[in-house]
Structure P
């Protein structure tokens with residue numbers, strides 16, 4: 001039991017510590033608001049798109065996809081999105097906060113915490129399933145996040161943003177472009193691969209300097225995003241936002257993993273490959289809110305203070321919730 005708690009803490013505490021560093025640097029005036037805004041722009045427009053491209057590109061092929069598990073994960077995200085949408089209609093009044101909380105329902109820290117978490121829980125087999133899941137769920141989560149943040153926005157005249165502008169927001173979102181390019185490259189790589197052979201050309205083997213450069217750029221995204229998030233953190237805003245923080249964290253840390261993972265267990269015998277996918281599904285649905293969600297809110301509009309608080313508090317409470325989830329699954333022999 002202690003080992004499980006230490007494992008969950010080790011997965012989350014580095015994030016909390018780097019956020020704390022950003023907060024301290026802002027307090028001692030080592031960084032200012034202008035610097036933080038520039039960090040946010042870099043992370044959203046360069047660092048995170050490159051990281052997502054790199055993660056998707058690293059998938060070898062789609063030949064071993066377990067379509068039942070993929071379909072389950074995609075449908076679960078869509079169902080939770082619409083249930084969250086209905087719930088927020090009755091529980092949140094401020095339009096600038098509605099999209100922020102709705103984003104928290106469907107967007108987990110899959111790339112940064114989930115992937116290493118799944119590998120630790122299930123080894124190489126879990127890592128393969130996570131990689132394949134990411135190719136489908138990361139684009140879906142990003143598209144739904146853009147929709148979440150635009151459906152409640154209004155233009156200068158107080159009118160709702162048109163569907164045309166919403167579609168444009170989705171297609172031009174840097175994170176979606178990064179994932180889309182990764183999927184395109186995998187598709188093209190498959191076309192030029194001889195039947196049963198190795199690819200004729202790959203970045204990793206034939207342009208290693210470019211591949212390594214992308215990896216290094218992608219690695220800058222997480223620490224920069226966390227430092228910027230810490231610099232934006234204000235203790236004074238917790239009280240007026242407390243009810244919304246509790247709502248968002250409850251959705252992200254408790255309702256979503258509770259509902260989806262329970263369904264996964266109940267449908268184990270009906271879905272091929274589900275028994276081998278629990279580690280990956282815990283990583284997808286049980287991890288805290290993605291750091292990139294706060295960056296996206298900052299860039300697209302919305303209550304960025306609430307977005308930052310949700311990232312921080314969902315990360316802190318995930319130490320407890322991940323510990324609980326892992327203990328339950330170990331107890332029933334699923335891990």
Structure Q
């Protein structure tokens with residue numbers, strides 16, 4: 001009887017240890033083939049451009065190709081649904097961004113559970129937005145834009161990169177905060193959004209700095225303000241919204257994080273996190289980010305999880321106040 005009890009006890013302990021042993025074995029061989037990095041937004045947008053600043057360095061660090069796969073549509077849910085339903089082995093990873101924190105409150109029937117079906121790996125970037133206008137607009141300050149929009153409610157059209165994009169959410173927060181009523185014109189990505197304003201189809205936009213910078217420098221866009229509380233080094237002369245108005249607490253930034261399917265071995269998540277944080281701290285990668293007007297981050301999975309919980313709380317309040325729905 002005693003021997004049998006010892007035998008069962010040994011089996012129980014062995015079974016408890018087995019997942020970590022298997023996980024460690026998997027991590028030792030990971031990665032052994034190319035990794036698919038799904039970007040759920042079109043090519044040429046801020047998310048795509050920023051990911052491509054560091055994806056080659058990650059491939060170099062991991063010793064395997066990192067294949068960027070753009071799968072846009074439905075406010076990023078098409079691409080992230082592919083990630084959520086992929087085999088949880090670390091070979092399909094996805095990019096989450098500001099829409100990830102807003103979609104559960106905008107879409108009544110999400111194709112996946114944002115909190116349960118995807119596991120955080122690392123926050124990778126923060127990207128300030130710049131509020132800019134077409135040169136033909138008779139405004140050269142945020143206060144002038146607010147006054148004009150209040151005088152002509154709904155007549156000024158603002159462009160976004162699509163529903164629930166950073167540009168859409170930032171502008172709706174701006175409208176709600178200032179009473180500057182403007183009409184929303186969603187484009188299919190950040191590239192088309194910028195082209196729409198540069199071409200004069202629409203007059204106003206919040207857009208990530210990487211998308212806008214060359215057009216601001218060429219005079220095709222007039223910058224009015226930065227969306228974050230701190231000025232950006234690429235446009236040091238441009239004030240923040242908080243500085244330009246009495247809205248001291250106004251702050252919005254596009255953000256990017258890496259997620260994997262739930263069930264991915266912890267050791268694989270740890271390996272991915274380790275290499276991502278390492279490449280984001282490389283001087284050459286930091287230089288690329290600085291030139292583009294973005295900020296590399298690099299965080300633990302737990303820090304990204306906490307950040308996303310704050311985003312859920314924030315955008316649930318804003319969306320309820322503004323009354324945005326995508327379905």
Structure R
């Protein structure tokens with residue numbers, strides 16, 4: 001079972017999606033991107049709410065474009081859940097169910113059996129989210145689409161439910177497209193990530209690979225890698241390369257991409273409290289500019305020559321630092337990622 005999108009395009013007066021190629025295998029592909037990047041348009045095209053100007057959408061070789069939404073075998077969970085307010089939870093599920101047993105089994109799987117006699121207006125946000133997911137699943141879809149299903153919930157509930165949702169989605173053996181604006185949510189729920197920017201697919205791959213190797217400065221910054229600095233290649237080596245990033249000279253194990261480059265360093269990869277003066281590491285002379293303490297960790301802003309870097313530290317380690325203090329920052333060459341400088 002797979003969802004294949006080939007050469008997909010949708011053109012408007014002020015925006016165009018595509019051409020876009022994407023294959024979604026069983027599991028969760030989380031689609032990320034800034035507002036206006038085309039995430040909701042992509043879902044609308046797959047679901048059949050809009051028609052593409054060009055390209056193909058197939059599920060196991062069956063073409064979907066031209067078919068009405070009800071004939072596509074595509075389930076969808078909307079951002080506002082879109083439950084029928086005049087129907088009970090049971091009736092909402094029965095509306096699209098393929099069989100009575102499907103309602104019972106799905107209600108049991110999502111632990112909403114005690115909600116079946118309730119009306120949607122009496123449900124909490126978390127309960128409504130599970131009911132909306134159940135209603136999408138009882139039709140036994142070949143593909144499941146979720147459009148920011150947790151965005152309307154308070155942060156503590158959202159953090160808890162994304163773990164529950166991950167467990168439920170893991171048990172489904174169908175392609176799932178999960179649109180979200182939350183990078184952390186995408187990393188927890190998704191098996192793969194697809195990043196859209198201005199209607200283009202700019203990065204796609206396994207979650208760990210995309211976060212570790214964003215490949216472009218835009219993707220790195222969008223995924224929360226705060227240390228993205230324009231760079232120039234000084235030399236290539238057997239182990240990788242040496243680059244100049246402002247006033248910093250950095251060794252990396254990456255192969256330089258073609259064209260203008262930038263370096264991306266995750267804040268957690270900057271070592272201030274271990275032993276940065278090791279033979280295989282980059283050592284930077286820095287000055288502490290700010291120490292921002294959070295609940296369990298801390299953010300330290302460093303001045304490294306002309307550059308500003310952000311390091312993520314344990315709260316107790318950060319407590320040993322003070323503004324104006326001179327220190328050395330160690331960065332493993334494997335944690336210095338080379339990206340293209342363009343979007």
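So the values come out like this:
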read-out: Structure (P, Q, R) behind the derived value 58, 33, 32 of Cα extents along the principal axes in Å, for residues 138-297 alone; value: Q
read-out: Of the structures P, Q, R, the one that 2.2 was derived from, the read-out being distance in nm of label points 7 Å out along Cα→Cβ at positions 122 and 202; value: P
read-out: Entry that produces -6500 once helix-only ellipticity at 222 nm (-39500 (n - 2.57) for each DSSP H run of 4 or more, over all residues; to 500) is calculated, selected from P, Q, R; value: R
read-out: Origin of the derived value 36 (relative contact order in percent (Cα under 8 Å, 6 or more apart); candidates P, Q, R); value: P
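FYI, it's all coordinate maths here, none of it is from the lab. Given the structure is predicted, the values throughout are model-derived calculations rather than measurements. Cβ atoms are built from the backbone, for glycine too; each structure is taken alone.
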